[in-house]
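Just so you know, all these numbers are worked out from the coordinates, no wet-lab data involved. As the structure is a computational prediction, the values presented were derived from the model and not from experiment. Cβ atoms are built from the backbone, for glycine too; each structure is taken alone.
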Structure P
Amino acid sequence: MKGRRVQMTTRHFQVTDLFEFEMLSDPQISPNGEIIAWVKTWIDPNENRYRSRIYCTERDTGATYEVSSQHRDTYPRWSPCGRYLAHLGQGPSLDIDSQETVIGQGPQLYVIELSSGDMIQVTDLLGGVSEFSWSPDGCRFAFTTFVHPEWGLQYTADYEIPVDLRGKFTTDVLRVSRLRYKDDGLGYIGDYFRQVALVEFDPHPQALQEVTLLTRGLCDMKSPSWAPSGDYLVALGNRDRGGERERRQYVYRIETSQEDGEQPSTIVGLEEMRGDHLTWSKDGQHLFVCGHDDPVLGHYGNQRVWQVRVADGSAQCLTEDLDLSFGNASRDGDIRDYLGSDQPVWRNTTNDLLLLGNHQENTNLYRLSLDGALESLTDCEGAVTAFSVDDSGRWIAALIADKANPGDLYLFDSHESSPLQPKQLTHLNFDLLDEIEYHPAQPFDFQSEGITMRGWLVEPVQAPERNGYPVLIYNGGGPGGMRTGLFCFQSQYLAAQGYAVLHANVRGNLGRGEAFSSAIRGRWGEEDYRDTLQALDEALRHFDHLDGERIGTFGGSYGGYMTNWIISRHPEMKAAVSINCLYNRLSDFGTGDMSFLLEKVEFEGVLPWENPKLFWERSPMKDVGRIQTPTLVIHAGRDHRCPVDQGEQLYFALRFREIPTELIRIAEASHGIRKPWHRIYRLEAMADWFERWF
């Protein structure tokens, strides 16, 4: 990877530097391996939104050029012949971050003819297009779209806003009968379900082509993938009665010519498939899926690789003896958009799989043979977060991030000997980072209850105060991902304010085996809490210039839960910031969009009214009377993952007890608080709060 130049300035990170970063995602190499399409995303502060375009980079020359021109273009996918590039696009009037619902606001499917630059609109559906797949002959698309079971497919052009008084003044009324009527980031979806649809591709259309709906019913379907023969599709879902209540997913066979009312046939099912990707063998006889079949482990279980015989659904786990989770599990980087595909790729030329694996806080590229033999192809100190492979199986395009680079495009030649050496093709943020003085996250190992773990410290570049730097413990979200040392703007900004920022890959996270990740199942606040304190103790011993008397903590989501848990046990904490937290597990059940799936794993299906004590004992609310730490509560008004009442309950209890506290309620934000100026406001508020109390 390209080395850094000697920094000639002493400028530190400013909060508005967030606007200067560019994000690279979803690298897709052409079938002949000569061109890599990818997405560049940047922030438009004047419009308070993200913009993105599709770019192409030539493999041999490195020449890069823009090929799309809409407001929000994503998800580029090559046609089998390599002549066309399909993608999802949104016009300037659409901004899902400011809408109550994705219905009527989702992206549509477009195709670019590369030689002429002509763009063809393929769909215009009220339910939008969320994912798509080219047919093997390049003449059709399969995709998913939101469909109401009573109304079927709806076209945007045919949708009319009610003009009668009743309709005009009741458009805000939501009437639902399904369990999962809301989804964080998508908003209130009501009784709409994702279904698989089909549309012909005409390179010279006179009008939009008619869309055929392939699936119906009260079930979400996703990840449509064509059989190599092009005769049928497979997709994921759970069409069982009560399937919305379950984590279990099935692979279904869908005939492209099936008649109205005909149901897809089941091929195989697994208890957990987090990757949602389906990979075919060349002959179409086998599918490869990532997941596990343990009904207890849920999101804590390793994502293993399964070979499924399509004819009879028999499944063999190829990685049963490997204590690794596959797919990209890396967390913590916050200069990133949708990263792209991390699904296994079948190589026809060598009859093996290329896939990503997570080991000891790094995500690398591996080769898996059908006998279960695994070979690491890369040795990145960071994360290969997405990749694609050309038809020859030789050229691999990848997105790689590390502690000093939020992410760039790289190329591997698989004909080289392992470990493969990456060739860097882009340098998106090189000039920006070159003019700013900062310290990348520094790793250190520590022991907790006899287990070796890894933590990181981001130190300020300015000289420490007389007693050393104050320390902020960052509690990441999840659990179930893998903490890493990847570049994180939030940590760098706080370090620029004079704080040392600490975080660690403690138990409950991936990267050190299934026993490590599942240790906190049903036990949040036990092993993870003790590991975090051990990381703090080791950091105070390992690093000079840390002030052990000035410690604070912050975090969001599950990290907000841990923040609340820590300060209820450590009144010596100087200050805390709890963001979009989980506070009351009793009231979260039924208000969070995924709370029932979470608690099914954590408490093995026990419901709150069956054993309220169990939920109460694992709620930070029960210990709020012990909190003495000045606490800033930040919560998003449209947070459907940890609804805003969670933060409001925490704030009210602290305010009622006259503990120093403030509430920041960001009305038009979802769980991730993604809008640019909301991110700026949150970071400044955090820095101001810590400065007030340190």
Structure Q
Amino acid sequence: MFIRKEIDLGHGKTISIETGKMAKQADGSAVVSLNDTMVIATVVSSKTPPSPNQDFFPLQVEYREKYSAAGKFPGGFFKREGRPSEKEILSARLIDRALRPLFPDGYYQETQIIISVISSDTVNDADVLGGVAASAAIMVSDIPFANPMSEVRVGRIDGAFMINPDINDLQRSDLDICIGGTEDTICMLEGEMKEISEADMLEAIRYGHEAIKKICRVQRELAAEVAKPKRAFTATLPPSELVATVEGLCAAQLKELAYTPLAKEERSDRTKAIYKDTLKKTLAHFSDIITVDDIAADPCRAHCLSEHMIEECIHAVEKKVMRHMILDDKKRLDGRSLDQVRPISIELGLIPRAHGSALFTRGETQALVTLTLGTKKDAQSVDTLTDDKDKRFMLHYNFPPFSVGETGRVGGTGRREIGHGNLAERAIKMVMPPEQEFPYTVRIVSDILESNGSSSMASVCGGTLAAMDGGIPLKKPVSGIAMGLIKEGDNYAVLTDILGNEDHLGDMDFKVSGTRDGITACQMDIKIDGLDYHILETALEQARHGRLHILDVMSEAIPESRSDIGKYAPRLTTIQIPVDAIGLVIGKGGETIRSITEETGAEINIEDDGTVTIACNSPEGTKAAVETIKTLIAKPEVGTVYMGKVRDIRDELGAFVEFLPKTDGLVHISEIARERIAKVSDVLKPGDRVKVKLIEVRKDPRTGKTKFALSMKALLETEGANGQNGTNAPAQD
């Protein structure tokens, strides 16, 4: 049954949701459109029972952009889509993070959601439409999922908010934030802003939430009309006798451990010991009292002998103890108060050959961040459905397994690394100088050496410090901090600078980056329903205080960017040439510009407006390249002295000398020396370099060509008048 619904979002934005026409063999499918941009989402969830020891929800979300959707060919040698781009991975993460918490607890069926962009008008981004399509596909399926989710993008132009602005609107917007939520709560945020205030941030979220509510209501209507019964689902729960036994065995030990401030590694070792001891005692206890007949009469009692189920119960006790310690006693695992930032240490310039570097350590989280400056040719070419451009600022984040004391596969960049790097990049991007002021391509690399909470925010701080150490004139320094939440009923606690355990056992991870004057980037994931705006307001204000504290520490280490770029960074010099001279500098097939590079060691880039950027590690090479280019574009002027090269000899006439590139003049036989010479070849030969003076420019009345008369003798007379020896011997090549 084909059904179509429409939602008017204002500003000429109308979203349509369709189901029942495409991909009917999937458990659920939906097509969502905005103007000529269309996405199709499908969902399939396995009906095979999960493994008894499975303790996670295997959800896979894939977002793919088809180049044919915009009438384009994929770039590269193979003309078909391959591995997902960073844009596709980031879009998939937006959808995954919003949907995952909304599936029912204990639902462990393997589930795959695939979102494909099938049409693009090249101005409306499809990422948030993919989130709506994915939720709608699940709602019309038989998969247990009762709470629809919607995503929107919010921009603000001239003080007015807009839902789902296109790429042209975003160029004029001071914020770009993607919001995911249900009718009742916000569950995901991610975006970048131009130093907006906390109050403006909340207002943007509220504005976006109103649109989310409208889209969620339409999804409910769609599901009601499809009326597909939901499949039976029973979550596997531990028997009450197992819960009570485990709590009796380990609660006191876990509580004592929670109230003892310890380093991460020691806490982990002692926690593992408690798990091992409790598991052993629990198995021994139930092995003595549970018989085969007991299990036959009540199969659930078998869970009392399952190591996996016992460990789940221990974990539940650990979570309960930590949460109540924070809520009831306002104490944290490392002994800090709720709004206290861990100790920070900063070292600058410790990597000798990097163009800038910083080692940023906050508690047990440490980031080694390096800066590399390059030229325009080092910019990354980005090919997407909505925009093709060169990216001149990039931040890459690496999270090796040793940073958390583990072994692991070291391979390609993971989704988490791409997501964290993108967040840090967006935070710092807002304070980067414009290309006209600082025409470098900039690459910042953050290598996480230790991790116990918020390594992405350490990358923001370390990235800012490395940039300042490398002499980038940032508009303002940026810092970042991660906020957590523990909430039980109406009782809640907001945590500043969360630890790994507080993230894992808590309800929220809210990362906020910004300057002293406002927010530049944010990311929030939440694991519970019912987050109200008062909690968001508290978290944002607490984050502001933490952010300012970190900025104070950073300013003590380096108050402002260094006055010069790094010792080993390429030096860029910019000159302007006439547009009609660009071809002259490039030369046929690039011959001239290549020869300048070979002779001077300088790299040269020329813009369409005649801006020439020269990059060279030596001042001498830069000077030589500038002089060569200026000579190339120079106009012949009477009275000017040039160093020329003899091209041809006519014994009875004179010598033809190239005194400017592609420009020859005649040194008449009478203008070569003071004394009379019989043959030109007695004095000059082809290839000689000689100083000449332009003495006349005239047009040939017969051919109309410009003729240049040069003189060597005029220079000899000048030098003689100045008391010199009056010789002008040719230089040999």
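Structural remarks
- With mean count of other Cβ atoms within 10 Å over residues 155-162 computed over the structures P, Q, the top value is the one for Q, the highest of the group.
- Given 0.10 for FRET efficiency 1/(1 + (r/R0)^6) of positions 179 and 547 (r between Cβ atoms, R0 = 35 Å, to 0.05), calculated: source structure among P, Q: P
- Answer label among P, Q for the case where FRET efficiency 1/(1 + (r/R0)^6) of positions 483 and 619 (r between Cβ atoms, R0 = 30 Å, to 0.05), calculated from the coordinates, equals 0.05: Q
- Ranking P, Q by Cα Rg over 2.2 N^0.38 Å, the structure that comes out highest: Q
- Structure from which -10500 was derived, helix-only ellipticity at 222 nm (-39500 (n - 2.57) for each DSSP H run of 4 or more, over all residues; to 500), options P, Q: Q
- Structures compared: P, Q; top value of distance in nm of label points 7 Å out along Cα→Cβ at positions 187 and 355, i.e. the largest, recorded for Q.
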